[in-house]
Every structure is written in C-alpha cells, then in structure tokens.
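Some structures to go through are shown next.
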Structure P
Amino acid sequence: MMEAVTNKTLEKLKYDLVREGLVEYDVMEKAQELANAQNINIGQALINSNVLSEETLLKFLENKLHIPYVNLDDYTLDKNCLQYINVIDARKYKIIPLFKIEEVLTVAMADPLDLFAIDKIMEKAECSIDPVISSETSIIKKIDEYYKTTNTVGEIYTETLDTGYDWHEELHNDDLSDEHIQKIIRAILKQAILENKHEVYFAHTEDGLEITFKHKGSVFEKGFIPSVLTSSFVSKLKILSNLDPSVSEIPQLGKLSFKVDDMILVASISSFPTVMGERIALKIYKPPVELHKIIKDDSKLQFIKNSLDKSGIVLICGAPLSGKTHVIYSLLNEISKEKKNIMTIESITKYDLPKINQCELNESIGFNLDKALRFIEFQSPQILYIEGMMSKYDYISSLVFSNKTIITEFLAENMTDLREKMSYPEVETFKSLVNCLIFIHSKDSIEVFDKTTIQKYLA
C-alpha cells in the first residue's frame, strides 16, 4: 500500500519555525497543503517554495535537537558499515551508516526523530545507533554511490558466473536451526544469481521440496529440500517475505530482499495452493541503474525523456524476464528528479524510488487493480506507471485523453509477435496513442521507436 511521505522531525517542529520567525503562519499552512497534495514532506515543500533554504532548515534542526549536522557532499563513509543497513531500509528511511566505534553505529538521517526506523536498524545491526542530521538529497546521493546499484549489477548478473558453487554444501551442514534454514535459502538464491537465472520455483513432491531454476523457457532441476525440512523451510521463506506461514489454502504475494556478496536484490514471491501442497515462485529483479547505462544512444535517450513531457503512452516491450521492469524502474528513477506528481500502481513494488508515489495492490483487503484505477485520478498524477495492463486498453486511452503520460509494459517475444498482438481491433486506439516504444531484445540490444516508426512497423 502507498504511504504518505512524512518527516516526523519536521512535523513535530514545524510550528517552532513559525515561533522563531523563520516562516509565517499562513505560509506554513499553505506549505502543508502543498505537501499533502504532492505527497512530499513539509520541509521539502518549504524548500521547493523558496520559503527556506535547505541549509537554513538543517541548521535550525541542529540547534533545536542538539544533534550535529553533517554535510555529506565530501564525506567518505566506512564501507565496512554498509553491512548493518541494507539498501532497501536505507532508501525507505533516508538513512546511511557513516562509521562505527565499539558498539555504536553513527548514521546520517533526514528524519532523526523517526524512532521506528532507529529501532529497526538497531535490531538488525545489533548495536546502538547515534544519529546525525543530513539532507535527504545528500543521503540518497550517497546511497546511490556506496551501495553500488550501478556497475556491480552487470558483474553479478553476467560476469561472475560461478559454476562451482553448490547450495547443497549448506544443506549438508549438521546444524538444523532456524538460522541455518535461512542460510539454505540464501545459498539457493545465490546460486540462481551466479548462474544468471532469475526465476526460482519450489514444488512439493514425494521426495521433498523440488527446486528448479527457469531461464528463457528452459527448466533446470537443482535438487530437493528433504521432507523433514520442508515445513520449516517453507515457513521461514514465507516469514522472510512477509507472508502468513499459517495460511496455505489461498494464494499470497510478497517480497523478499536478500544479499549476494555486496549486492542487495529483491524478489517477488508468490505462493499458490496445489493438491500436492503449496508451489512457491520467486522472480528476482535487478536494481535500477542510470538510464544512460541502458539507452546508450544520446538522441534516443533524449527522445524518451521528451516523450515523458507530453501526454501519451511510453510502452516497454519484450519477452518474459527480458528486463522490462528493470528498464521501467531505471526510467522512473531518472524522472524522479522532476517536480511532477509521478505515481505507480504495482502488484509488488520492487525497489523504493525517491519522490515517486508508489502504490502496492493488496488483494487480501480488496484493494485490487480495478479499485486502484477507479480512484487514481483523484490523486491527479501527471505521469503514471501501471504494471501489467492486460485488457485495460480503453482505460489507458481515457487517461491519455485526460492529458496524462502513461508508462506500461507489453509482453511480446519479438517484433513479429508484437505486430500480431497489436493487430487486434481492441488495441487500435491504444496503439495510436503510443508516443514511444522501447523493445528489449536483450540487455545489449534495445530498440527505441518514435510514433511514425511505430505506425510503420505495427501497421
């Protein structure tokens, strides 16, 4: 579910800004309305409105809270401390570790009064937390720099194929504790990544829980979890993915973050009941990178950016697991710097994107795609990413007619397959509104088509 963007520190102290004469009361009220409308925190609203400079605001917080302010622009972090905070939490809470002395980890925070975030980091890091204040922008910049969500992605997915790695070595360990079950899960996922496989399946059989990897339609058997461990294994996997381990009669959808060497990765996880027991499917997603690392032609890159400045459809096409989501997230990450209301509707949010209002569907409480689409226009999005818009072509067209820019994806094995699927009458209006089409043949072969070329190829 989408959460409002807040900053507990600023919410608590905003009227102190008024009392100290830094902001007029009516200006503060207008800034609060702006923050609510744009789903940003009150501090960002004040800065965007040129009411306060970021430096003035940070100095005010430093004096008020007696918590030191640290300028991260030229700051060098202790990389050994990155292990204490994963990239998911770092982005979510706008927090990054700086250094550790004995049992105290010093962290830079944009919201130092977010006690929930501090407690969660303390629990995971197993040490005390000493916060300092830094700007949200500089923290996000350091997260991008130090967590290596750019260059190391290619290494993990393509160059570090370690065929000698075998998850069974972890299975054969005599330790059968809960912690060891978690190590087995990590080992299986690590082997999938090292073998460049992004789909992992667990299915109940007479021999135990069968493990298979899938890649480009081919299935690779990877052994079994013994029957004696099956229940513990499934339960732990579901707990790590925020699924209910006590429920097995209905499908569930969740998200799992895990680490391979120095890379934090995210997988969507789906459990589905069968007569043999639950079948669990994981799809692993690469973190977003800078868009110019994917679209290397400057003219094509500029054309994509221009297409996002006008109403119409930006359509990303490709085969299953071709990298459509990776391209979309990199694209969204690129335009997050713009001062626009950018929203998403997704089954599972793969990575937290700064300044993007991400909405996650929740079937268990009745918040499905139809309900999201019914109410999304009340939020007045300017750019909207809608995941998996199968058969909703008329609705997408109506959004474009309301001067919105829509980003969505379309499944097609190749250009011939796309041409055939786009020939059906029900997609005629939808097709005519596509301003930009990005077709992913492979990670090294991505084509970009403009409106004229689209009509030519798909006629």
Structure Q
Amino acid sequence: MYQANLTLGVLPSHRAMLDRDTAVREKERVMAVISKIHADVVKLVDVEDVCEGGVVASDALAGAVVEKFRRAGVEALFVPFCDFGDEGSVADVARALQVPVLVWGARDQYPNSAERRGRDTQCGMFAATKVLRRAGVKYSYIFNVEPESEEFAQGFDRFIRVAWVLRDLRNLRIGKIGERPGPFRSVMTDEAGLIKRFGIQTVAISPSVVQLTMNRILEAGAEALAPEVEELKRRFDCSAVQEDSLLKLVATKKALLKLLNDGGCTVAAIECWPACMLMGMPVCAVVGELTNLGIPVSCETDINGAITMAILRGCMLGKEPCFLADLTIRHPENDNAELLWHCGPFAYGLKAPEAQAKLVGGQEQFELKQGELTLCRFDDDGENYYLFAGEAKTTTGPATTGTYVWMETENWKAWEEKLMFGPYIHHLGGIYAKHLPVLREVARYLDVKFDCVGQDGPRCL
C-alpha cells in the first residue's frame, strides 16, 4: 500500500568551456558517495545515456533529460555542480519537473592561475540559483563542502527526507472513517482547502461499511484468522480479552486495510468513538496495528493529525512508526516534563523493550521506549497553515493506563505557551529521531508558517 522508496534524478552540471574530464571526475566522485546513502530506499537515475560524460553542458539537452527523468518517475532532483556549470539547462529541467531540487558543488582547491584554470564551482552556483529563483523554482542547498564530509552526508540525508515528505503529501489520500466525535470542534478542518492548497484529498469511508466488511471476513471462519490471533497473543497479554473480541480485532484490521487500499489511502483518520462501537469494541488496538504496518491512523477523525503523521512517516523514510498523542498533564515532579498519552492506539514497534504489552477491551496498554524525540503538528486557523515543531527527549514518570511516554523539554513553559497561542490542539505527533531541520525545510517548500519553540509570538502573562 505504501511506497517505501524514492526516485532521485541526478543532473551533474558542467560549463562547456571548461575541462570536461575534470567535470566527469568530480561527477564520479560525488556519485560514489551518494550511491551509499540510503541505498536500500533511494533509486538514482543518471544522465549517462543522454549527456556526454554524464554531465549536462547545454540547455539544448534539457528536453531529453526531462523526458528521461519523467519516464523514470523522478520525484526529486539533485544538481551537483562539477564546475561553474550550465545554469540554463539546470533551470529548464527543474522548472519542467516541478520536484524538490538540491543544489551543491564541491569546494574548489585553487583559484585560476597562468598555468591552470580552476573550476569556479561556487561562482557558478551563485549564478545558477539566481536563475532558479527567476524561474520560480524552490531549491535546497548544502554548503560548498567536500562530498566526503560529514556536513555533505548530513545535508544529503536531510534532503532525501524532505523530498520523501513532499512526495507523499503531493499524492496524499486520507481515509476519513466516520465523522468527528460530536463534542470535538477542535478537529474540524477545511477539507476543500486542503485539496486546493496542497492537493490532499479525503476519501469518505462509512463505519457501517467497515462493519459490513468486518462481518464478511468473520463469516469466513475463525480458522482463516487464527494465525493473526496467535500473533497477537504472542506479543500481547490477551488474558483480559475474549476470543471473539480478538477475532473481531483482526477482522476489523483486515477490513480497514482492504477499504483503505481500495481508496488509494496510505493514512487515515477514524471516528474511534462513538461510531466504531458498531464493531462491538473500541478499535484503539486496530489503530495501533495499522500504524505499526506503516499506515498511520489518527484518532477522533483528526484530519490534520493524519497529515502530521504522514509528514513524520516521511521524515523516517517509512522505516519506523510515528505516533499521535494527547498532551495530557504536566509531570507531578518534573516542571519540564509532560505526559504523551492516548487510550491505546500506539504502534507496538515503539514499545519499551522491558514493558509488558496488554490488550484490555480492544485497547493496548504499554509504555513507549526511551529516546530522543521530534514532535510536530500540522494545523490551520481557518485561513493560514502552520507546522509546529520541537525536539525533546523521553523521561520516566508514574505509570498510567493506555499507551504513553513522559516527554522532557528544556523549557516546558515555552512549549505550553507556543501551543496555547498557536492554532493547535491536544494532539501532537512524534517520532524517535531529531529532524527539526527537515521539518523546517518541508514548511518552506509548502509555504506554511514554521512555528518553533522559542520563536517570537504571543506571551503568557
């Protein structure tokens, strides 16, 4: 269901009047580096069969490059400047493809002299980025450093994550299962505005259709569901759950997977109460199981929460689950800590190794693992869109029900102030990684306000 890879077009740029052999050596040098970064999920598409030496040196070649990249399904573009480069071909290709663009060139070792001509790489990038701006192309940039440096590797990694998020949002279809719970005005959003602004669509799925699909799966008999029931029993203490409830849980998961797949949806927002009581039990554990499979599901029909989870899934390249938690209470002893909690929908893959997982009435119970966190929230105020983000770490605290983890910040009051005055609610998405720069760049491409803890804004009294 979910596309766990990215196709990256690589367009090495060369100035025709400069030495081609030198440019080709620079191209091969950087290709050797990037071919090892996320090689399991990133497919590189070069221009070896389109441009002599695999470097573009004329805007006359832009059409052939665009045609090849489109055929290959290129979803992002990397432009390494192998010398001064050719700004026209770079701008023409980037404008035609309309995908995220990364610009970079290696640091020049020497200036021009009477004996030899330098590459003038940085000089060419200053010129080319002006042309990209004029062409209306948004682009990312890594400092003028060596390709073997840690700074380059970090920047390239971040760009891949940014491009992954933007690719996912361009094609995002959200399964909207039911309506919002009656009292929850806070999860309302403008679905038509999401289509117009971002191309993000919601696909309505009635809870009654989920129930009918679940019933048909159950009619096939318990034997067909037995392997997945046993797998649940292996991972969870199921002593508090009747066997028929376990069968319903597995059948509901299968029903949702089918309906989401039929609708082309890779994320969902579900009316987990009261409508999903049609299934005869809470569906929290089903939400956790789908999220664990890489299909994030937000509770309480929180559409913006589902978008938040899609963004965080992209930050992790689909390799590790995200979660959507309630900001619940402040730590009783630690002034900078807060409880991230929900009634039982977190992905099992985020469970603390030492914690025992339990199922109680269709809801999971376990504590999440310890580690560094990035938290964010995509949201709107009815007119403008925002992306709140901050980094924190987990800490310990009193045990509680459902699924949870305690989060410690450098200054909780700064977080609380930002969240209270921003257009946000009590739902915040989280991942186990530090990806604040990725989220900042995503917000810039989307042209939404990046709202970070510590930035200027309204203040508490």
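For distance in nm of label points 7 Å out along Cα→Cβ at positions 218 and 322, which structure out of P, Q has the highest calculated value? Walk me through the numbers on the way to the answer.
Details: P: 2.0; Q: 3.3.
Structure Q comes out on top.
Which structure, out of P, Q, was distance in nm of label points 7 Å out along Cα→Cβ at positions 314 and 330 derived from, given a value of 3.6? Walk me through the intermediate numbers first.
Working: P: 1.3; Q: 3.6.
Source structure: Q.
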FRET efficiency 1/(1 + (r/R0)^6) of positions 50 and 338 (r between Cβ atoms, R0 = 30 Å, to 0.05), calculated, reads 0.95; among P, Q the input was structure P
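Given structures P, Q, which gives the highest value for distance in nm of label points 7 Å out along Cα→Cβ at positions 122 and 186? List each step's numbers first, then the result.
Details: P: 2.4; Q: 5.0.
Comparing P, Q by distance in nm of label points 7 Å out along Cα→Cβ at positions 122 and 186, the maximum is at Q.
Bear in mind that the values in this text are calculations on the coordinates, not laboratory data. The structure displayed is predicted, hence computed values, not measured ones. Cβ atoms are built from the backbone, for glycine too; each structure is taken alone.
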